[in-house]
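Chemist: Quick heads-up: structures coming right below.
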Structure I
């Protein structure tokens, strides 16, 4: 997915597949287990795919939508 700051890999996680709590980097609130959300990481990292995947972040769907 292309955004204003680069290319991203994006996965949409269903509520049933969300088994842990995460902190959304967009709003700093908790994404509770069982909540559908988005996982995103850079597709164009100069440090490589493994590093980029280790830096992936879990976002509320709305926060991801308005962030980019």
Structure II
């Protein structure tokens, strides 16, 4: 496999509108089936635009839950 593409789309205007998302553990388990050198890309708009994933793009949010 040359690359792994995660097809994304907007599900809501706030995270409270997202019905389901993977946990860190689920994501780690899923990615374990791929070679560790496989690049991962995000696909938006049915493959019209793309983005990468880098460490600097992650944010930790310790805010209070509603």
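Values in this text are rule-based calculations from the coordinates and carry no lab data. The structure displayed is predicted, hence computed values, not measured ones. Cβ atoms are built from the backbone, for glycine too; each structure is taken alone.
Chemist: Could you tell me which structure in I, II was used to calculate relative contact order in percent (Cα under 8 Å, 6 or more apart) as 34?
Modeler: On the way: I: 34; II: 39.
Comparing all candidates, it corresponds to I.
Chemist: A follow-up question, please. For which of I, II does mean count of other Cβ atoms within 10 Å over residues 10-17, calculated from the coordinates, equal 11.9? Kindly include the intermediate steps, with their values, before the conclusion.
Modeler: Values: I: 11.9; II: 9.0.
The structure behind it is I.
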